[in-house]
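What follows is a set of structures for review.
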Structure P
Amino acid sequence: MTAKQKIDDLNFTPPAAITDLAAKVKEFIKDKIIPYETDPRWTSHGPTDELRIEMNELAKAAGVFAPQVPKEYGGQALSQVGRAHVFEAAGYSILGPTAIHCASPDEGNIHLLDVVARPDQREHFLKRMATGQIRSIFCMTEPGGAGSDPSLMTTTARLEGNEWVINGRKWLITGAEGAGCAIIMAKNEGGPMNGHATMFMADLPDPAIRLARTLDTMDSSFTGGHGVIEIKNLRLPADAVLGEIGKGFRYAQVRLAPARLSHCMRWLGAAMRAQDIATEYARTRVAFGKTLGEHQGVSFMLADNLMDMNQARLSIWHTAWLLDQGERASNESSMSKVICSEAYFRVADRCMQILGGLGITRDTVVERFFRDSRAFRIYDGPSEVHRWALGARIVSGKM
């Protein structure tokens, strides 16, 4: 199938059930979740677990909780295209994805376990994650080491008899404070898979997994913040391996492409919210004898926002469709990540400019959108890494 055929075959009209669900989620976010944006439980390290659980209960009552999870756990097993519509609606508030339980890192971890986990791991870990009983973390990134280049990982796993012994230090681990389980990436030390990465499942809390500190970061979207974790002589049973020994990097790719696209979906909803706030202000604020929106400089910014968001949405839909066809969509997900993260930043920046002095205050959420949008250009692969990877494939003739 050629790239042209893939695009020509793309159906831009989702099933009515998807559009209805997206509308239902959007209404829920506006009516029930936006009022929580002034709740003191939304802290500089994200919404507290108390706030998360309270919003989850509202989502369950409204019938919009975790629609992406497998049906066996109460979800609707949304396709990637379905997620694109519903997650955008959820993202209309930064708290929205947490409220309906489609936020990172749980959303990506749930997808990974749904693909890779054994039946017993599905019962013990996936079921509790999918139903919101516990939060999960994905432990790969390391200080001064594994990040965009995971081959630099220094955390080790050594098999001693019937136990794995794991040692290492992880950082920028989203949701670390208060998580109920962890997926840990470590390099095998010794044996036939020496130097290969393996994923392990661990229950939390565990005295061998210590939260050294919670980092003060400019974003505030994720329950549990971003933590530094020290793993010292963690002992796990031999069957704690997720999937197969030595295939950790391969499984990371299973998680990564859909997870980075989900970020794009959610942040597009936030961009729409910022645009709506700026548009309303431009319609009503008077300066120099007319409304701001009547000044060409302001109306052009709103038009540029619209074009940025339209390009981002089309990129998301195309990548989501490819994933639904069983494609890896590595190139397309990289392009979407760069297109969407940079477009969203421009949208947030322009909206702040339109709001003027109001924009730099916390009287609107646009200031918070702006701070969070800057972080999006770094996590799930900085723009430069995606451009480098795409460029290398172009030059080598692999595109």
Structure Q
Amino acid sequence: MKDRLCRIVVLGSTGSIGRQTLDVVDRLCRAGRPIEVVGLAAGRNVDLLEEQIASFEPRVVSVAAPEAAERLSRRSSLRVLHGNEGLCELARLDGVDLVVNGLVGAIGLAPTLAALGVGRPVALANKESLVVGGDLVRAALETGEGRLFPLDSEHSGLFQCLEAGRRADVERVILTASGGPFLRVDVDALERVTPSEALAHPNWAMGSRITIDSATMVNKGFEVVEAHHLFDLPYDRIDVVVHPESIVHAIVSYEDGSTIAQLAAHDMRIPIQYALTYPERVGTDLPRLAWGEKRNLTFEPLDEDRFPAFPVVIAAAEAGGSALAAVNAADEILVSRFLAGEIPFSGIARGLDAVVGRWRTEIDDISVTLEHLLAVDRWARDVAQVLGR
């Protein structure tokens, strides 16, 4: 109900998703939708966290390091937590209606499981929860009362399109990809592109890793995995098309020949707001598409020769077990090495392929316990750190 107070926790509050979530909260409150921020979790940006504390007055906060927690405790009467345990404790707080997981990296998996384990709905932007631990998350959903609301624009779009018909009548779903900054660059020239060129995404302002992942299309491979787990769809019914304008975020094709698409301005606050207000839609001053203007919407196939990392991710997804945990961890290291000038842009895809090859010969198991997935995460980071040296 519109007038019912919604109490939320925001994990990763100083990151891109967290900042935009708090902006949405502010807009919704001004629009008459009461939302209370009960808890905030940040990494090491304590200065920004303190500004957020002053603005939203949470009851509990968590930071990465114990030293930062001590500093915050000295400055306020807040309850201050820290580390992975602090994230999980925040995710399980009593009296919370929704946990927003905007964390980056595999560190976000345990809090997702913690929230779902106590029946808490989770608005999820943390890809790793499903890429690394999708089977664990699905098991938690099947055995508990928790629920996931997707925050990514593509998965929010699918979520909305799928409400137009019965799940049994879905023929296939289509995710769109902008193509990133190198859609029209000669394939041979990709070996020589610079980090600054790769970070210049044509449509979205995002963190450095996800921007590079968009340029390699690793991110789109991860989104296919997320769609598989979020909507219980087999991989062979999830397609990707390149749509440079980033206006159509997702498409669902039904068996009767009907196609439903979700369109919106490329602003992450729109899917964030929908997750916070579902099933209602609340009017705020977020951007709208101007349909009176002349506009072209174009689509083309994804070229795997241009984006060779994409099929590597899909192959790992189909292999199952801990393969995606290895790919995700290796990708984080390889992206960092590219940004540091240690490897070329094309070296990211080659490195991922090499890590998957090593995984097949050295690990290749079906164990999906949290402890094992985190061990494979560490193994893959070590492998990726020395590739090409």
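Which one of P, Q has Kirkwood radius over Cα pairs in Å, for residues 150-221 alone, as calculated from the coordinates, equal to 14.1? So the calculation was done on Q. Among the shown structures P, Q, from which was the value 3.4 of distance in nm of label points 7 Å out along Cα→Cβ at positions 206 and 334 calculated? Derived from P, not from the others. Taking distance in nm of label points 7 Å out along Cα→Cβ at positions 22 and 310 as the measure, the highest value among P, Q is held by Q.
When distance in nm of label points 7 Å out along Cα→Cβ at positions 54 and 366 is computed across structures P, Q, the figure 5.6 traces back to Q.
Throughout, read-outs are computed from the coordinates displayed, never taken from laboratory work. Every value quoted in this text rests on a predicted model; they were computed, and no experiment measured them. Cβ atoms are built from the backbone, for glycine too; each structure is taken alone.
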